[in-house]
Structure 1
Amino acid sequence: NLYSGERRYSTEIHIDFVAGDSAGGLIAASVCHTIKKLDFQILVYGAFDFADKTESHKEFTRPEHILTPTVINWFNSNALRNENDKKDPRASVLLYDTFDGIPPCLFIVAELDPLRDDSYEYQKKLEKFGIKTKLVLMKNVIHSFFSLPGIYEKTCAQTIEAIKEFMDS
């Protein structure tokens with residue numbers, strides 16, 4: 001139900017799927033733990049754990065990787081109120097201990113991304129709980145490549161094709 005001033009509007013909303021990139025991938029994944037009966041989720045180079053302890057977090061630290069530790073720390077400090085928030089599964093979905101009702105998931109992963117291993121870890125966890133997943137590794141691209149179609153035209157087209165195939169399957 002939607003409310004506006006003195007009027008009341010009623011509407012039925014059906015959400016078929018969720019999708020997001022980067023922090024939006026985290027939000028989409030977190031929504032799947034709240035809203036059940038979604039058909040699928042699409043997570044594009046998502047951040048799934050605020051611990052920042054994976055090998056890819058250590059490997060991709062140079063300015064040309066765009067998403068450097070300094071940038072990650074800035075985002076984290078602005079997204080979270082305190083260190084305890086990092087332990088909240090809604091902010092670090094890898095910390096959930098139940099995955100009932102989670103829909104199938106497509107992971108789009110950038111090879112040269114400090115968040116790359118977050119997707120590998122989350123995919124492993126979903127599969128451990130019997131959730132169908134597909135992971136597509138986009139070679140030689142950085143975090144946020146999908147927002148840069150002028151630079152990564154071919155890879156963006158491949159990503160769109162992978163998403164279409166997943167949605168049709």
Structure 2
Amino acid sequence: MARAKIITSPGGRHSVDVPHSWTINNDRGADLGHGQVLSARMRYRIIRDDREGCGPFRATTDAYMYELADGAHELFALYWHPLGNSLEKLPHFHLGDKLLRDDAPIDSKSHMPMPRASFEQAVRWVIEFKGAVPLVQDWDDRLTVCETRFKLYRSWHTHPDEATAGKQG
């Protein structure tokens with residue numbers, strides 16, 4: 001698909017209980033060829049986790065933005081930005097105008113509700129729905145291994161209110 005480097009904010013690999021962020025290629029995204037770019041950003045914190053079988057630390061997600069664009073046109077975007085300016089505070093996705101018919105009942109600004117999305121899910125969408133060619137044959141296995149860890153340790157799936165008291169992520 002593309003080679004990319006995840007860049008974290010200063011202290012983003014070890015500083016506990018402070019806001020951090022990461023981006024792909026210093027927020028330039030991953031060039032998929034043919035004018036398509038996958039961009040990804042996440043806000044997170046490293047927190048203590050005393051749950052049995054966890055910790056003593058883990059990352060907790062505060063927001064994410066995964067976007068696929070074709071030139072200047074967004075194709076799809078997966079968002080969760082509970083502290084942003086938007087009235088939509090729950091996980092959702094947008095479909096770009098290029099993917100919608102003129103008479104579609106939604107437009108590119110419509111917030112389509114969805115469960116919480118992982119970065120691995122965004123990569124999978126790019127491969128499965130947009131036909132990006134993976135760089136390795138075992139891409140599905142690799143994504144599944146990483147996403148399984150995310151699913152195992154996340155504290156909510158459909159709605160942030162599912163999180164146990166005092167824990168998010």
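Every number in this text was worked out from the coordinates using simple rules, so none of it is lab data. These figures come from a predicted structure and were not determined experimentally. Cβ atoms are built from the backbone, for glycine too; each structure is taken alone.
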### Query
One of 1, 2 was used to calculate relative contact order in percent (Cα under 8 Å, 6 or more apart), giving 23; which?
1
### Label whose coordinates, when Rg and Dmax of the Cα atoms in Å is calculated, return 17.0, 56 (choices 1, 2)
1
### Query
For which of 1, 2 does distance in nm of label points 7 Å out along Cα→Cβ at positions 53 and 125, calculated from the coordinates, equal 2.9?
2
## Note on the structure
When distance in nm of label points 7 Å out along Cα→Cβ at positions 69 and 149 is calculated for structures 1, 2, the one with the largest value is 1
### Query
To which of 1, 2 does the computed value 3.2 (distance in nm of label points 7 Å out along Cα→Cβ at positions 61 and 101) belong?
2
### Query
Can you tell which of 1, 2 yields -5000 when helix-only ellipticity at 222 nm (-39500 (n - 2.57) for each DSSP H run of 4 or more, over all residues; to 500) is derived from it?
2
## Note on the structure
Candidates 1, 2; distance in nm of label points 7 Å out along Cα→Cβ at positions 45 and 133 computed = 4.5; producing structure is 2
### Summary
volume of the Cα convex hull per residue in Å³, for residues 77-140 alone: greatest across 1, 2 for structure 2
